[in-house]
Every structure is written in structure tokens, then in C-alpha cells.
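S.K.: In C-alpha cells below, several structures.
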Structure 1
Amino acid sequence: MKKILIIEDDPIIGKLYHAQFEKAGFQVELAADGQEGFYRVQEGRFDGILLDLMLPNMSGLDILRKIRAQKTFQRLVVVVFTNSFLSEMFDAANEAGANRIFHKSNLTPKDLIEVVNQELFLAKKADDGSGGDGDAGEDSRPGRPSSTTYRQELIETFLKRAPDAIAALENANNEFAEASGKAESANRLQELYRKLHAFSGVAGLAGLKRLGELCSSLEALLVEMHENVGANTMSTRRTVTRSIEFLKKQFPSLAALPETADQAARVLVVDDEAMARRAATFALDLGGFEVATHEDARASMELLSKRGFHLVVLDETMPGLTGSQMIARMRQGPPNQKTPAILVLGRAEFEARAGERLPTNLDFVSRPYPFAELAVKALVLLLAHQVVDIKPLKMVEGE
């Protein structure tokens, strides 16, 4: 009997996979955080590991790097499954030595069991010296989910629980905002992350990709705020609050968004400073956006009129034309009358203007910003633009 270790901190997802792998004939152990998972790997003799990347106490990437550094575990099968839509996370896991990497929304448990069986088969063939060809080769690996019924049941369960989960997120964020002192603030932030991670995990399993992308980016921002005190600013806290408010208000429409919506959203970044353009490009690349940049505000207005962009990111203090003046010109008529915009402000100006009531297609961010914050802002504005014409999913009443 093959023995696997599942390292997953969300109890719902962990129990679901534990039950499915046991039914498939595996001996299964479950670790609920990164530190426990790493110790279990050292103590047990496992044939394979299912590894989440976003874990408390020790990240999945750290676990993967540590075990691959040990000769004993260099050929151990490690399949990464994650909520993260950030390409950087996938690249890092691949570089660290994962056998396979999947987003949770792309595989049902049945598909994941097949993947694990294939990787164990290939590992055994390699150990036997007979190569990796055979019936479980690359061509037979699954792609998109095959179980429509399973996915529909997950969506219905998720819709039933979502209002309570979002309310819990809102309460956790309020407690974080009211925390006094660094220690209490860190604890409240960690609790907010835990609740968001659980919500994001079930959204991913249910195949709600647009919703998963937003939650994944917001998770990354919370991690950065927790690990870097300098990232816990008035701007990032406002971004978190507005994102949760958006989730609460638009959840039924977000859940109904098709997967193909804006898969490669085009973003124009206009800033006269080269370093600022590079920083914005890097941040937006993490979110999977197609980014174009321009250093001249006036010339970029002509570019906007000729080429369609889904979003613009504008520095406020540019020579010749400020970001606010650019937005005013865009709003005069097509084709950019409704194009969402992010205005990058200095910290003092951000604090002075943070209380302004803004239209749904405009938001502020304070420089310097964590990379994840700009990705979250961009996703919220784009999704707000998309859900206008979406018929919301009918919410399922709880039991």
C-alpha cells in the first residue's frame, strides 16, 4: 500500500483529500501546518507528498527546499497543489524541485489521485532503471476537471457557506483594524489570513477562478503585511478593507464570472520615473497582466486613444500633465470614458485624500507599495468593471 502525506492547513480541504485518497487504496497521513509537515517527512517513510504552498509556521516552498537539500528526499515524489494564481509562486515551486504543480481549481480529487499514481509509477520506473515511458506517461496526464457533478456539488456547498465566511472575514478585518500594539495587530492579521485562506481554498476547489485570483492576491498581500512591518500602512489596510467590502457586495456576480473573462488584461503604466515603471510592471506581472509602459503623460494620451487598455496606472506628479488631469481627459468620452484607473500618490497626499468618495472605476494607492497591493487593486477594479453586466448566481440558502 502506497503511503502519502498531505500537508494542508485548511481542515475542509485536508479531510476531503484524506478521505478520497483512502478510498483509492492509499495509506494517508495529514499535517495541518508547515512545521508539522516538515517533521512528519523526516520521521515517516512516505512514497509521496501533497503539498500546499501557503502554510502557517513554515511555507510549502521552504519545506520543498529543505527536503530537496537532503539526499534522502531528492527523489521523493512531491505534488504541489495551491490556491495561488501568482506565476512567481509556480516558478519558485518548479525551481525548488516539485514533480508537478497544479492550481486547486484545475483538478478534482479523482484527477489528483491519477496524477499521484502517475508520478509514483514514473518514480518506480526510474528507480528500476527502466526509464519513464509507459502507460502512465506524459500524454495520459489529466488537464481540466472531468467530474461535472463533483464540481457542481462543490459550488453549491460553497455558495451556501459563503455569506457566513465573508461575514467572518469582515469581522476579522474589523478586529485587525481595532488592534492595539504590534503583538495584537500581528495576531489579528494572522487570524484574518487564516479565514481568507480557508475561503480561498474552497473557492479554488469549486473552480471559481476569477474569485480565486482575487483571494490569492489578497492572501499574498496579508502575508507581506505580516512579514514586513513597513508594508502594514494606511494604504494597504484600506486596500484590504475595500477588497473585503467588494467581496461582500459583489460575491454572487463574482461567482458567476466566466473563466475566460479578461485572461490577459492589458494595463498601461504611465510614470516619468523608470524605477517606478519597473516596480509597477513587476507587481502587475505577478498578477498575470499584460503590461505596457510610457514615461510621457501627454504622449500616452495618444496611445490610449489608439490602443485599448483594460486598466491604467498613473503617477500623480508627472511633468506636463498630472495623473488626475489624465483621468479627467479620459472621462470626456470614448474610448476611455469608463476605463478603470489607479492613481499613485505620495504618502502625505494619500493620507489627505484617502477619505474621498471615489467612483467604482478609480482608486488610490500610496507609494511605496507592496507589489501584491497593486495586483489586488488592479484585480478589484477590473472585476468591478466586469460584473456590471453579469447575472449573479442565485445564492443557496443554508441548512
Structure 2
Amino acid sequence: MKTKVLIISYSNFASDPRVLRQLQILGADHEIMEAGRQASGQGNSFVQLKEIQAFHVEYPYFIKKGLSLFFKLYRENLLLKVFKKYEQYYWDFLRVNVKSKLVDFNPKVVIANDIDALPLAVAIKEKTGAKVILDAHEFSPLQMTNLEHWEKYISPYKYYLSEKYIPFTDYCFTVSKGIAEEYESLAGKPFSIFRNSPRFIDLEPSAVENDKIQLIHHGAAIPGRNLELMFDIIAFLDERFVLNLILIPTVPEYYSKLVERAKNSKKIVIHSPVPTEEIPMFINQFDLGIFILPPSNFNYKHALPNKFFEFIQGRLGVAIGPSVEMSPYVKQYDLGVVASDFSAESIAVLLNSLDKSQVEAFKMNAHLAAKELAIDKELAYFHKVVNEIA
């Protein structure tokens, strides 16, 4: 009989690479229930986690919308901001309702993806005796502290959830060393590193053209990531360089702004989005992956994202700023260039100095490091942890 595992994530399972890896490594020998915004189709069953937005279906539309707005304002303005009633704020009627459905599944292990899922996981543990694994993707209390509203109201709430509920976990993972150390200091529980890396993909580096160096950046179009910086960089680069972009329109207005700006340059090419699992194969045609992320908040400072490791599995060289988690990998494996700061000029000077043979060497070094930097060993360890605590 297969062990029952409940995976909770307030995300779309089908487009969340980290959650998909959990499903893929556990699916063969566990009965999986997904609880999230949208199912991946890889689990055995699914429960949708909804937002508070509608009331009883028999109410007229304008009454439902009015009640929903009132309830939302009550929660956010009174419970969260004024009285700081964080438990009441968390346990809205939708979470109370979904908890009973998840308890009925009677899992042996509950995997809570990020702090938002953890109180729900702990409540299920109290009812069923299940073990709880926290996969804290990032350091939730400081996730968007570059935004004033978030820093003032959401950050204290996330600190409360972290300090109260992490002690009830049975095992904890996160994405990078700096984030692990911050959580350990906060909650007094050890955290293991489970990187945002794809599995090993058997590819060869593509050829570098004599007179072209193809840059590639892929990911969500989010204003806080300051993607305009890449447009500034390409303006400083010589005619050999082409900037290829694969952008997800996470913030549609911002995405449209970037696309419009790209139209004004002959050196920028916009590509259609690619399914997550196909990214390394698609970007293999390019030469250097570029990701310049100024450390505007704690998580950006300690970012070690999917795209960095997808560059490597795609057998690309890498161009980054002095990011504290990524730069040690680039230097250790000689994968590319690390600028001295996050300015467009600093990155451009380094890139303009490269010749074809250097780019080829970076791509070959990525090829040599691809197996070691793939997630396969960590997935096996994750699988072992689930089985041992079940």
C-alpha cells in the first residue's frame, strides 16, 4: 500500500518547477494529493485552494461582490493592520473548510510549500498525526520588503507564522545557504538545502557563431526585478550581441511595457513562453544566460533561482552581477563573468571584452559541471527524508 503524501502550495502546480519536482520524485511510489490553485495532473487527487471572493451562489451578483469586498476589507484593515489578529486573519472560512477535506485524506506526510501553507499543514498534523515537511522556497518574512505596504504589514505577519509554526515541523528545506541560516536563527530548527535546479539533461553545447554572441534571459515579467537593466546593457554592447527574452506576463502592464521597448531595438528578440521542462533544451541554441538582480530585498540578495541552473543544463555560459549565492558557482566552475557591481556599464564592459573562444570555454565548463549541479542527488535525498519520517 502506497504512503499517502499531501503536498500543499498556494501556486499553480503545473507551472511551479519546485513543486513539480516534488511530485515527480514521489509520484511513483506514493499516493499524492495536491492542494493548490491549479492541479498539475500528476497527483492522484486534487483539492483547490481558493481566494476569498464570493459567497453563497444564490445571492445576487452585486450582493456577493459587496459582501466579498466588505469581508476582504475587514480582514486586511482590521485583523491584519489595526489589531494584528494574525490567527484570525489566517484562518478565514475557506481555510477552515478546506482543512476538513485534507484531514479526511489522512496523509502520513504533509509537505508545506512556503510559510503560507505551514499553519494548515500543522493543523492537519494535529488531527492525523502526520509528519510535516516545510519547503520554505524563500525567506518569507522579507520577501518583498522593498514595498512599503508589505514591509509594514505583511512582514510582521510572516514573522509571526514562521516563529510560531516552524517549531512544529519534522524537517525543513530551503533554496540557499543564506536563507537557511536566517530561518535557523529565527526559529531554531535546522534547514537543509534543496536547490532550484532541474534534473540532469543530456545535451551538448551548441556552436558559437563567428560574429554573434546570443544572450538569453527567461522568467517572469515582475517590476521588482528591474528587467529594464538588460535593455540598458544591450545598448552598451557591441554589434555582436543579441538579447533574447522569454518573458512570462506575470504583471501584464509591465510585460507590455517591456515588449514595446524591445520593438525599438534591432538587438532584442522576444520569444514565446516555453513549458518549464523544455527550457534547457530551448535555450541550448544560445550562448550566455544573463541574470542581473540588484539586491533590493533579502531574497533577491540570496537568490539562487531556477534560471541560473537552467542556464547550466542548457550548456550556456553565465553573466551575472555580484550576487552572493550565484557568484561562488560561477567562479568555482568558471562558468562565465561576474560584474563588480549591478550597473549596466560594469556588465557591458565584461561582455564586450569576451571573444568567441572564451564563450566556447564557458559553455564547455557548463557542460562539464551539468551533472554535478543537477538536482538529482538532492531529489533522492528528499525522497529518502519523506520515506524515513513517514
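S.K.: Distance in nm of label points 7 Å out along Cα→Cβ at positions 119 and 175 was computed and gave 3.5; which structure, 1, 2, did it come from?
M.R.: It traces back to 1.
S.K.: If FRET efficiency 1/(1 + (r/R0)^6) of positions 183 and 231 (r between Cβ atoms, R0 = 35 Å, to 0.05) computes to 0.50, which of 1, 2 did it come from?
M.R.: 2
S.K.: To continue, here is another question. Kindly point out which one of 1, 2 the value -11500 was derived from, the read-out being helix-only ellipticity at 222 nm (-39500 (n - 2.57) for each DSSP H run of 4 or more, over all residues; to 500).
M.R.: Structure 2 accounts for this read-out.
S.K.: To which of 1, 2 does the computed value 24, 47, 27, 2 (P(r) over Cα pairs in 10 Å bins from 0, in percent, for residues 271-310 alone) belong?
M.R.: Derived from the structure labelled 2.
S.K.: Using the calculated result 24.8 for mean count of other Cβ atoms within 10 Å over residues 207-214, pick out the matching structure from 1, 2.
M.R.: That value comes from structure 1.
S.K.: Between structures 1, 2, where is FRET efficiency 1/(1 + (r/R0)^6) of positions 191 and 295 (r between Cβ atoms, R0 = 35 Å, to 0.05) highest? Walk me through the numbers on the way to the answer.
M.R.: On the way: 1: 0.25; 2: 0.95.
Evaluating FRET efficiency 1/(1 + (r/R0)^6) of positions 191 and 295 (r between Cβ atoms, R0 = 35 Å, to 0.05) on every structure, the highest lands on 2.
Values quoted throughout were computed directly from the atomic coordinates according to the rules given, and no laboratory measurement underlies them. Note that this is a predicted model, so its numbers are computed, not measured. Cβ atoms are built from the backbone, for glycine too; each structure is taken alone.
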